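Multiple structures are listed underneath, in structure tokens.
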Structure P
Amino acid sequence: MIEKKNVLKILKLPKEVKFCRKCTISNQRPRISFDEEGVCSACNFSVFKNETNWIEREKELKKLCDKFRKNNGEYDVIVPCSGGKDGSYVAHQLKNEYGMNPLAVTWAPLVYTDIGKKNLKNFIDSGFNHVLGTSEPNVTKKLAKLAFVELGDPFQPFIYGQQNFPLKIANAYDVKLVMYGENGEVEYGGDMKNAHKPTRTLDDHDKYYYKGVGPEGWKKYNILQNDLYPFTGPNREVMNRKKIEIHFFSYYKFWDPQENFYYAQKFCNFEVNDERSEGTYSKYASLDDKLDGFHYYMMFIKLGIGRATSDAAHEIRDGKIDREEGKALIKKYDGEFPEKYFQVFLDYCELTENEFFEIVDSWRSEHIWKKNNGKWELKNPIWK
């Protein structure tokens, strides 16, 4: 029997669900804030973005590149990149517009998709040196299953590697600049303490991505320290002594996911899916991993915020669609079950279908969900 989770307490959520007056995001997104007029922090930040002097910001980027550029053939910037649109855009810009010598770093998905493999190859073939990180498969599977039960997110072992492996490579190659794409906390809504900074601290790094349990926290489930090491970050003292810095490209250049897609398509041969991603309406985001849809599905279960909600909210802020269009897209696509790779997920985590849905339901909170004629539905959907 799976223990029912106290989602309100674990995720520190407000009991009353409220939606931003401008976009489609709710106050259930962790660390998001709303102002007195009911506008979310991400929408307020988008106003700031539109008023920012991006010419001056680009000057800051050029100074940053001049500071870290080595000019001796060695790598001078690490770019985390899966072969997706955003990392491809950042790496190509740094190399071809700003004269840097980037090393692209990828942490392997849990289960690669064909289009994910193809896009990574296309990216590398467009002119990049590259390092791929992997972990022992059976350990990763065990972690995914444990994280599904204990954190409501089977994707957590990938998130550890995705966030930490590039820092380890920076340390190993003595590269002092790590350039991530967007600062998701400010672009999608969250902790705004770094909204007007190009960097973040390692403490913030752990706070935003560990969900309260770092890689070492799984030792109590009889996973050896040696097996957890690939998921851990580099030594803090070494990072600080070497003065390795984490920066966000979105601080220096106006960040627009749709424009990143067009750019990556043009310069890195990025390809879209033949069909839209389950749970949303787009074909060009998060294409690499067959299990990715379950991360977004569990976000919908825990928060009432699915993939379509996040996509629509960002596109409203970017002026691509209006709020009514966003609400219609959410009603049609949000929370769609990721059926395509369901059996792949069950096999990967060694779960039965009944066990899967028991775990899912353990993460449903009564302040978000109710049953109507035996079926779960949102208490307060945005379209009503």
Structure Q
Amino acid sequence: MKVNMKPIYKLFFTLLITCSVLSMLPACEKDSDGGTPVIDYVRITRPESSDSLLVGASQGQLIAIVGKNLGQAVAIWFNDRPSRLTPTYITNTTILVRVPSEIPLDITNKVKILFNNGYELLYDFEVQISKPRIDGMEVEYVKEGDIAVIRGNFFYEPLTVTFAGDVEGEIVEVTDNEIQVRVPPGAEPGQITVRTNFGEEKSNFWFRDNRNMLIHNDPWSGWWGQSNVVDASDPLAINGNYTRITATIGSWGWTEWIGGHEDALSTAHNLPDDAVLNPQKYVMKFEINTLKPYNGNRIKFMIGQVNSPDPNWDNEPYFWEPPFDTKGKWQTVTIPFNEVVAKYVTNWGVRPQGYGVKVWFHGPGSLDADIAFDNLRVVPATLQ
């Protein structure tokens, strides 16, 4: 007699599955023993650093909450911001969860966990939100009433911007990476300060930096460029008189723009000895506005020896190469001073007689120039 084995196999596999499920029940009961939830500590999630305990964590960081009777957690908040719980990352003793990136409105420095029976567990834990960071400004010279643009990170509202002179600007627009602020009356040369609920930062540069000015045109002095000076009453002006060149400059056409010998410059003694001896600690800055793109030829800079004995005009100057286009707006340019003087040879060093300055065009390609320029200065790269 032939026996049909299919029902027997079916019954066998049914019993096997049932036994497997039953064998898991004690573990499930152990995973939810009904005791009061407790947090023992919080640690980072890297296994090799599991003994590194945390009292706070930064935005977006993955953490492990370790304790007892945590398996029935259904929701979690850091301050007043919820985070998403993933069931597979929850056991009776551990919850893996990511700190929210959103900025809290109500800072309690607490974690709150809600369980399926309505129980709420509170635990002291700080979300470490970064204080503002100031990287720079679109342009460091902005007139009273005009809008200054500050760039950086962690610009979380509400915030304030305070200028030297202890005057606060009107906030126009804010993103995490940029502040637009109206420059108030009474703003003076110096650092700016950005304050949020999470700290404050002072700029590592001066707004309207008037230190160590080499070219400022107030009044004009020098050998070259007097005809290019535009009066401070011009709407384009940002800091008194400025210089503007409007000319067609041919390829390799030698066109002197600004500057002069030290005997002719009222600013000849404004370059600090320390900038000459330690150029890596300084930057050269200026404001420029390309009303037409700087897209050809070449702008050269020379500070120090600018006439007899002549330096090697082809090799020693600093070449500020095109292209560059501010699209009709002023912009601050920053160049490490050690790069500016890297190829200087002729009589470079501390000069008791002062320093000449020369800025001119000489390079390949023609240029239809319409460029405004102001505030050539050499200032510390960082503030102490």
Structure R
Amino acid sequence: MERFKMIYLDNSATTKPYPEALATYTEVASKIWGNPSSLHSLGNQATRLLDASRRQIAELLGKSSQEIFFTSGGTEGDNWVIKGVAFEKARYGKHIIVSAIEHPAVKESALWLKEQGFEIDFAPVDNKGFVEVEKLADLIRPDTTLVSVMAINNEIGSVQPIKAISKLLADRPTVSFHVDAVQAIAKISTENYLTDRVDFATFSSHKFHGLRGVGFVYIKSGKKICPLLNGGGQESDKRSTTENLAGIAATAKALRLSMENLETFTTRTSKMKEIILEELAKYPDVTIFSGIENFAPHILTFGIKGVRGEVVVHAFEEYGIYVSTTSACSSKAGKPAGTLIAMGVEKSLAQTAVRISLDADNDMSQIEQFLTTFKIIYEKTRKVR
């Protein structure tokens, strides 16, 4: 194992924390350990840092600090918005639309609501993995209270038409619009997914080199939502529990660095992705599920016909290269990619899917190493095809 220098190509699953974010965490946890709810000076010091972190995150997104609420991550954020908005608006209607390719945190929350007496419709996608806006429009009813569509699909990297959906919902003020932006923040420019029409958006720290166990949601000023956690009234009474101050400060730091790095990130990752795409396309038994146009610059999903994704993942691992089957969350469960199935990809082909997700830290020598290794794996698996 030690013969190979590790090459990490699974950045959509989690990213390596920035050393600066870790340093911030340690410093805050050891020096500013007061509870922001305490009345004494240690509490006030903690509150000042909490406010400053919230302000910084809001500014980086071009929003007001009153619109940022801290959570434990993307899954909590998605659960909170889907369930919180559904129950808050239940007296006006019980119909909710989510796209057919959402992350399980959205999809399963919607299915749970169905058990509670809500009606759920799944907006279909085309064969490339994009929500079909006209078909979404057809699903909207007078009692529709919420539409939820992700910004970037985590399995194949398709950038969803958030601007077009915003336009569609422009004259439908009774419909709340939620965007799961976990895979998009600091990867594509903010205006592509955080339009003025978006009411709620979900974010997670460990996807942009922050730490696990921290995230935040954007809730547009004036929008109402039921809390998921009741208690001491923190986060303007929207999410009770003592704030994870060190994690929050580290998140603000990581987001600032990631946003400063956005241009470099896009340039570097898209160049690497293009080279990989170009090379993989030369192999007759390779299926490529991710495109270039309207796709994230850093996500590339492909498959070798007849070879299950996990076989390829483990083959790469033997060479110190870390990739994943489509969604890290579901890959242990061994389910074929829900996104690919929704796109109409046949199950046996969907099961071949392997996802590479790049970061600005990756470089061309690693890509060469990846392609050399791919060639070996392709040859080795020839007999099972």
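Out of P, Q, R, which structure matches 4.8 when distance in nm of label points 7 Å out along Cα→Cβ at positions 104 and 216 is calculated? Clearly, the read-out refers to Q. Given a value of 68, 50, 40 for Cα extents along the principal axes in Å, point me to the structure among P, Q, R it was derived from. Answer for the origin of the read-out: P.
With distance in nm of label points 7 Å out along Cα→Cβ at positions 112 and 144 as the yardstick, tell me which of P, Q, R scores highest. Kindly include the intermediate steps, with their values, before the conclusion.
Numbers: P: 1.4; Q: 4.9; R: 2.4.
Across P, Q, R, distance in nm of label points 7 Å out along Cα→Cβ at positions 112 and 144 peaks for Q.
Bear in mind that the values in this text are calculations on the coordinates, not laboratory data. Not measured: the values here are computed from a predicted model. Cβ atoms are built from the backbone, for glycine too; each structure is taken alone.
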